[in-house]
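Heads up, there are several structures right after this.
Only the coordinates and a few stated rules stand behind these numbers; no lab work does. As the structure is a computational prediction, the values presented were derived from the model and not from experiment. Cβ atoms are built from the backbone, for glycine too; each structure is taken alone.
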Structure 1
Amino acid sequence: MRVAEKFVSINGEGTRAGELAVFIRFTGCNLNCGYCDTKWANEPDCPYEDLTIEEIEEYIRSTGIRNVTLTGGEPALQPALPALIDRLMRRNAAESASAAEPLRVEIETNGAVSLAPLTDIHGLRPVFTMDYKLPGSGCEDRMITDNFALLRPEDTVKFVVSDRADLERAAEIDVEYGLRSRCHVYFSPVFGSIEPEEIVNFMIERRMNDARIQIQIHKVIWDPNRRGV
């Protein structure tokens, strides 16, 4: 599997924001969002380690960190991803019956790849944080809305918004697919493009109970362009 970087940091966003996590970032993406902050990992000449499933698991276990974030790029493009999930989650099932604490495996995905092959791997399933790309991304036409039906209460749909038009479109999608009654719903500002206050005011205006605004914590703690955090 093509791994662009692996590191321990905090989850900068999502339901476990602020908690320690071990990150595995894979190369390659099938989108080219205008605001992407990991374009370097999507370039054809991006340096990477070609690691086996066993090597990735060994690294994850060696960190002693429970939260595992598989990200990219787009991790679902890796052909061996189901096998990696199977290995991590099967061991989880065994550890649940022992004193060992199982891993919490999360996949960050861009919404333009079907999640169906990843939602039932020998009866096991990771947690998904799935983007819905809004007009400001330039990629909304690539979204696979069938994925919404596969989501569960522990999963998250993330709307990355750059302006008022994105907010309006996110609200439409939320209502059309009943997302807040299905899973977590997060609004995240494009860094430097929209003030978080505008998002909060929109949520108040629409009475968007159970939706949340999130700030990318890692971009507050470290330089926004720093890798490995």
Structure 2
Amino acid sequence: MKKLFLFLITLGVLALMAWGFYQAIYAAPTEATMGDVQRIFYYHVPHGMLSYLFFSINFVASLLVLAWRRSNPARAQVADAWALAGAEVGVVFCSVVLVTGPIWGRPVWGIWWTWDARLTTTLVLWLIYVSYLLVRRFAAGSQTPALAAVLSVFGALDMPINYLANRLWRTQHPSPVFGGGPDSGIKDPDMLAAFGWNILAWAVWGLAVLAIRIYIQRRQQAIDAASASAALAAD
């Protein structure tokens, strides 16, 4: 029954992603100014928005790690699994943003990269969470989750700066698609549908990967705890 459930979930996620691809590449009309290169929008913007979601999961879980690490270590371990998984998935989504942005920008702006506020703060955000993952991977000791949690809280400060960058400063990056003024938003219903389907598809994919990583990390925590208990018993 469990295998059937996982198979159906996988099939549903793949179907959503395929439908989102169809909507972005075939159903949505060609944008009049940029042409077909604008279709990167249906991947670039959803991944940027969803990276905030997964980094926020990491942020909240990291706060709980710091709050519970002494008073309730068992809960702190659960929160730590959520924090690690959120950072991993968030880095994947942010990486897609950093790759698709220059691919889009080169034919539209004539340059691959510029050190404006939005692009720079996105790169800084990515570097902070990659650093978080490196700390988790290579630092040793029982304090590693707490140290990583502090780094996560620091990294989360960049999210509002990154979000507001093209609102507060003049940037090479376009103005916000939503909430950027009276002319912002997606007017064409087919474009809006393609955008919405891709948000849904990639959100479901990301949440599925998040759940798998939390499960794996919880299993790893149990293995580590059993190994530590066995080592103590041997002494």
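Check the numbers for distance in nm of label points 7 Å out along Cα→Cβ at positions 9 and 81 across 1, 2 and tell me which is largest. Mind dumping the intermediate values first?
Numbers: 1: 1.9; 2: 1.3.
Structure 1 gives the largest value of distance in nm of label points 7 Å out along Cα→Cβ at positions 9 and 81 among 1, 2.
With helix-only ellipticity at 222 nm (-39500 (n - 2.57) for each DSSP H run of 4 or more, over all residues; to 500) derived from the coordinates and found to be -27000, which of 1, 2 does the value describe? Could you put the intermediate results ahead of the total?
Working: 1: -7500; 2: -27000.
Comparing all candidates, it corresponds to 2.
Using the calculated result 1.9 for distance in nm of label points 7 Å out along Cα→Cβ at positions 73 and 217, pick out the matching structure from 1, 2.
Numbers: 1: 2.7; 2: 1.9.
Label of the originating structure: 2.
Quick check on the output: 17.2, 50 is Rg and Dmax of the Cα atoms in Å, derived from one of 1, 2. Which one produced it? Present the calculation step by step, with values, prior to reporting the outcome.
Numbers: 1: 17.2, 50; 2: 20.4, 73.
Answer by label: 1.
When mean count of other Cβ atoms within 10 Å over residues 57-64 is calculated, the result is 14.4; to which of the structures 1, 2 does this value belong?
1
Still on this structure, I have one more. Given a computed value of 43, 27, 17 for Cα extents along the principal axes in Å, for residues 41-120 alone, which structure among 1, 2 does it belong to? Spell out each step's value before the answer.
Numbers: 1: 43, 27, 17; 2: 55, 22, 13.
That value comes from structure 1.
Where is relative contact order in percent (Cα under 8 Å, 6 or more apart) largest, in which of 1, 2?
Details: 1: 19; 2: 28.
The structure with the largest value is 2.
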